[in-house]
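S.K.: Given below, in the form of C-alpha cells, are the structures.
Throughout, read-outs are computed from the coordinates displayed, never taken from laboratory work. Remember, predicted model here, so these are calculated numbers, not experimental data. Cβ atoms are built from the backbone, for glycine too; each structure is taken alone.
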Structure I
Amino acid sequence: MPNKRVCFLLKVKQDRLAEYKQRHESVWPDMQAALTETGWHNYSLFLREDGLLVGYLETPDFAQALAGMATKEVNSRWQASMGEFFEALDGRRPDEGMFQLEEIYHLA
C-alpha cells in the first residue's frame, strides 16, 4: 500500500516553546522505534513562534498508525509527559487532539 501524506495541527503554549523544542532534541530511542514500527515515516514537526505546531508524516494508513501507537507503553509515557505543553486539548492526549488537514494539492 503506498504512503499517504498527513499534515496535522496542534497549539503549543507560548510560554512553553523553548522547553518543547528542547524535549525534541532528544526524543527517546524507544519512542522513535515505536513510531517507525507503527508506520510513521518522514515524520517532521514545524513550530511557529506563536505556538502553532504543524506535523507532517507519510504512512499507508493514518488511523492504523495512531491505533498502533496507542498500544505502545512508551507512547503512553510520552503523551503523559508532553500533554502539559499544549492548548485546547480538553482532557485528551496530544495524539488525540491533532487536527488533521485535508490535502488538496500535491506536485509530484
Structure II
Amino acid sequence: MIYAIFGIIIGVVVGKYLPITYSTSYTTYISVAILACLDSVFGGVRAMFDKKFDIRIFVSGFFGNAILAALLAYIGDRLGLPLYYAAIFAFGSRLFENFAIIRRYIIKRESFK
C-alpha cells in the first residue's frame, strides 16, 4: 500500500512540474503502452484480492507489457500493418476480465457484512 501511495505522489509531482510533451506521431505507441500498464494494474489488484500479489511480478509485468505493446505497435507501423490491434485485443480483454473478477469479489465481500 505504501508503494502505491508513493508512486501516486511521484506521478503527481512529475506531471505537475515536468510538463512532458511528445509528438502526435507517438500517440498509437503511448496509448497501447498505457493500455498494457492498466492491464498490469488491474492484474495486480486481482492478485492482491487473491492473496497472490508479488511486487517483482507486478513491476516486471508493468514495464514488460508496456514495452512489448509499444514495440509491437512500432513493428506493425514499420511493416504497414495495424499490429497494435493485437495488443489492444489481448490487453483490453484481460483488463475487462480482471475488472469483472475484482467487481465480483467486492460485491461478495460487501454482501457478507
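S.K.: Suppose mean count of other Cβ atoms within 10 Å over residues 9-16 works out to 9.9; of I, II, which structure was it derived from? Numbers along the way, then the final one.
M.R.: On the way: I: 15.2; II: 9.9.
Source structure: II.
S.K.: If relative contact order in percent (Cα under 8 Å, 6 or more apart) computes to 41, which of I, II did it come from? Numbers along the way, then the final one.
M.R.: Numbers: I: 41; II: 30.
Working through the options, I get structure I.
S.K.: With mean projected area of the Cα convex hull in nm² derived from the coordinates and found to be 7.3, which of I, II does the value describe? Walk me through the intermediate numbers first.
M.R.: Details: I: 7.3; II: 8.6.
For mean projected area of the Cα convex hull in nm², the value 7.3 is produced by structure I.
S.K.: Also, I was wondering about something else. Looking at mean count of other Cβ atoms within 10 Å over residues 17-24, point out which structure of I, II has the largest value.
M.R.: Working: I: 12.9; II: 6.9.
Top value of mean count of other Cβ atoms within 10 Å over residues 17-24, among I, II, belongs to structure I.
S.K.: Tell me which structure, out of I, II, gives -28500 once helix-only ellipticity at 222 nm (-39500 (n - 2.57) for each DSSP H run of 4 or more, over all residues; to 500) is calculated. All intermediate terms of the calculation are to be shown ahead of the outcome.
M.R.: Details: I: -9000; II: -28500.
Answer for the origin of the read-out: II.
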